[in-house]
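Right after this note come the structures.
Values in this text are rule-based calculations from the coordinates and carry no lab data. Every value quoted in this text rests on a predicted model; they were computed, and no experiment measured them. Cβ atoms are built from the backbone, for glycine too; each structure is taken alone.
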Structure 1
Amino acid sequence: MRKRIVAGNWKMNKTLQEGIELAKEVNNRVKALAPQHTQVIVGTPFIHLAEVNKLADAIAVSAQNCATEASGAYTGEVSAAMIASAGCRYVILGHSERRSYYGETDEILVKKVARALENGLDIIFCVGEVLADREAGKHFDIVKSQLENGLFHLDAASFARIVVAYEPVWAIGTGKTATSTQAEEMHAFIRQTIAGRYGKEAATATTILYGGSCNAKNADELFSQPDVDGGLIGGASLKADDFLAIINARENH
């Protein structure tokens, strides 16, 4: 059975003190829940990573980004080696906000993927289409291109360390809603595309997360879909009650 994951992406939220308190609560509640089938991850801002890793014994910790370069005169950047040295297991790469706000291209992401893998980090790699792509019927082409250009240069062993997260960017903050059927359709397409490159066995083993405004109300329906293996959770991960409700929904399917 492939790994089920519920990962929280805190984005640029929570002071260090607030983040430590939230991480403590989530960690303790996950420990009490003792999920048998679900790995829980929290993706915190860089300054939280070392402190949160000290207390995280029931959850894994992820960074939200890393630099393209290994080290050097790159003021303000944080390297994959630094992230690994803080105790992290994961890094989120290719998030729609990084692609949109900071101009991250496929070429940039290839470099970041390499740095992360070199330093023993597993990767949550985000793909997804914007509203114009969806309305033009280009959504499958866009996602396929992001997979091919960002990941498909990897050998099979390296690709096995990738978790894919699908973000329907058109359904985030637009007033439009992605149905569970639409989510499953794209997840199944992603798995089929991976099978075309790495084979059916590798595709079946790949965890694919849904990153389109998953919350406590829709998590149960989303996680009932056969190719939706979990969620990359934004706003709902900032409240322990909401986050735990989503974890419970994943665990119960």
Structure 2
Amino acid sequence: MNHEGIRVLTYNIHKGFNTGNRRFVLHQIRDALLAADADLMFLQEIQGEHHRHQKKIVDWPVLSPLEFLAGSTWPFHAYGKNAVYNGGHHGNAILSKFPFKLLENINVSPFPWASRSLMHGTIQLLDNKQDIHIVCIHFGLLGKERRLQFSKLSSHIHNNIPHDAPLIIAGDFNDWRGQADRLFYEHLGLQEVFHITHGRYARSFPSWLPFLTMDRIYYRGLTPIACERLDEAPWHTLSDHSPLTASFIL
């Protein structure tokens, strides 16, 4: 986009494997992300490290999956570990064409067996000195877990982000019942871009026949000008989620 606006993309990449974990498709995901050409990418389930995959998969990248996806297109990138197991870990990542002023990974796991985190950062567009706050999230499958995570996110925003600062929160909410909306709108002043633009959330899961509204892009302090679910080839053959994009101006 031009310097007055920003295009964002959120995508659960399923650790670089296609549905059913039958094929390693991180190379195809990278090509698709390059073609989408968002300024800012919120990624969930990105593999940080996996020793067994690294030894067994022929085209496993020499660089870390984060560096492999970012390349030279997104020179500013960060990974936040939020699930650790024998031999590896995965988590959230933010890839940006703009430098980060601030970046932190915050544990929002209510249970030790359900590791979750949120990544909070700030960026500035090239022609604007105002901070844009960005948060990448991947919330839990259980309703009780999500309610606790929404509460932690709400407290973090209240305590750390000025109410008049532009804010984008994107990721995999696992919130197919839409419980986040009342909390986000009434208490945080956030709106969901597809709900505002099209009157409904985007159906993003499963990618081959989307009917669950798992992925969202919430915002405040910006004006949305477009949003789209990317469901054409090759997206439906990659992860089990469809990516969502949105464009904003300040």
With helix-only ellipticity at 222 nm (-39500 (n - 2.57) for each DSSP H run of 4 or more, over all residues; to 500) derived as -13000, matching label from 1, 2
1
Ranked by Rg/Rh (Cα atoms, Kirkwood Rh), for residues 130-177 alone, which of 1, 2 sits at the highest value?
1
If you work out mean count of other Cβ atoms within 10 Å over residues 50-57 for 1, 2, which one comes out largest?
1
Give the label, chosen from 1, 2, of the structure having the highest value of distance in nm of label points 7 Å out along Cα→Cβ at positions 98 and 194.
2
